[in-house]
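Multiple structures follow.
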Structure 1
Amino acid sequence: MEQPPVPHERLQKILSRAGIASRRTAEELIRQGRVEVNGAVVTELGTKADASRDDIRVDGRRLAKTAPDRRYLLLYKPRGVVSTRDDPQRRTTVIDLLARAGVLGYFYPVGRLDYDSEGLMILTNDGDFAERVMHPRYELERAYEAVVAGVPDAHDLDRLQRGIVIDGRRTLPATVRLRGTRGSGDRTETTLELVLREGRNRQVRRMCEAIGHPIARLTRTRLGAITTRGLRPGDIRDLTADEIALLKHQPSERRRARDGARRRR
């Protein structure tokens, strides 16, 4: 039997359970003054409410009193699509792609891919799941294929693997493999595979720019154990129960090795 909501919970938890956003994103909505409780705009993160009684609205849209059925979608985002719910420039968004495919309901993206990139994205209405996938402490692996200008040398690859300082903070160690080169002279391009354990804003592009080899084309090819196999740009499908379980519970290889070493001490 489904348990009734607990009275007077933090707003971000209520928004997450209602499928509006992950808890971290819900906190941003509150800070931005986009959340109302009983007609009053709320901006304090410590604010609590009773989901079963209070009138809670986000951007004027009232929260349903019952949580929606959880759904988890895998999208191969094409280039030229914005990975947000709305775009001020009125470009095509991932939500537009869902609507065109006849997928109904309120979904939000888990993580982002920039406009010029393509590859795997997850959309869901399960805020706790989104938090589990996005938060850096869980170190979910994200694999990318990057076609870069020129040919990075061993020193460049080592810098990418050890971490690049972005906005005053070094990126986590990455796995980097050179997959091949093509072209000649000024038109030479190299294909790299990078496996990261975090998802900072435009991270792969900024890392490659830092070593002097800007990206010409970027594809996210894997999220945890889920790959692009069988998918083409624009394809959408539901995640399987096994895939959902893997995303929720599978740590990265590096983290498993580190945890195993700690247990052996």
Structure 2
Amino acid sequence: MRARIVNLLGVPINAVTMAEALAEVDRAVSSRSRLLVGVVNAAKVVQMADRPSLRYSVLGADLILADGMSVVWACRWLGERLPERVTGIDLMQKILEAGTDRAYRIYFLGATQEVLSATLARVRREHPGVIIAGSHHGYFRSCDEGRVARAIQGSRPDILFVAMSSPRKEQFLARWAERIGVPVCHGVGGAFDVFAGKVRRSPRLWQSLGLEWLYRVAQEPTRLWKRYLVTNVLFVALVLNERWARKLPPAPRVSPT
């Protein structure tokens, strides 16, 4: 991957557009070469600061994308520029759209069996050209991880989507991506829940304003408000501290677009 690298708090983020990321996916599938895709948002950047195993797993990715607008804005405040936000769920959707024409073989790993089944039904309905190489829910025991990995390897997919929470998906991919021989491995987090209709995604306006997290909190306030409050405050503090350390001039006003 030859794209320009932007450094955010020690995390090297690839400065690519969605079109460029898709081109890398297609190149990896065509050449059967490894492309491990990682995504970072404010919460994950904060978690990486005190979770060495998560940091190690994320930094092992071949392509690290800015999943949140907060990451894009933070880079600008630190004198770096990213062309756009490339979220994990949007990349998954675009891969499915491209796979309709290219007949990508895709393995779906993660979520509950109910959500997984609904996701596969929608893929069959909306992307009939995509070949479902196999699937497995995400609620397997750690002792069964090797068996699941071997099942993925045996299905010979072009692409693996892993819909599990952090740090589990990053650690799974760090352990197995090289061994299972799947060209493109992409951790998509809660994307299956959204794709299956279990969780509503925020409107585009909220996304462009960097308020996708707030929309998510509004759906599950009891469970999520404290998590997002703490991680957002810590992220802002880390960025401000980094700006001071770099002795940069006052930041220009950041446009939400």
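Points to keep in mind about this one:
- Which entry (1, 2) yields the derived value -16500 for helix-only ellipticity at 222 nm (-39500 (n - 2.57) for each DSSP H run of 4 or more, over all residues; to 500): 2
- Read-out FRET efficiency 1/(1 + (r/R0)^6) of positions 47 and 79 (r between Cβ atoms, R0 = 30 Å, to 0.05), computed value 0.15, structure in 1, 2: 1
- Given 1.8 for distance in nm of label points 7 Å out along Cα→Cβ at positions 63 and 119, calculated: source structure among 1, 2: 2
- For relative contact order in percent (Cα under 8 Å, 6 or more apart) computed as 19, the structure of 1, 2 it came from: 1
- When FRET efficiency 1/(1 + (r/R0)^6) of positions 23 and 191 (r between Cβ atoms, R0 = 25 Å, to 0.05) is calculated for each of structures 1, 2, structure 2 comes out greatest.
- Structure responsible for 16.5, 46, with Rg and Dmax of the Cα atoms in Å, for residues 15-150 alone calculated and labels 1, 2 on offer: 2
- Ranked by volume of the Cα convex hull per residue in Å³, structures 1, 2 are topped by 1, which has the highest value.
Every number in this text was worked out from the coordinates using simple rules, so none of it is lab data. None of the values given here were measured: they were computed from a predicted structure. Cβ atoms are built from the backbone, for glycine too; each structure is taken alone.
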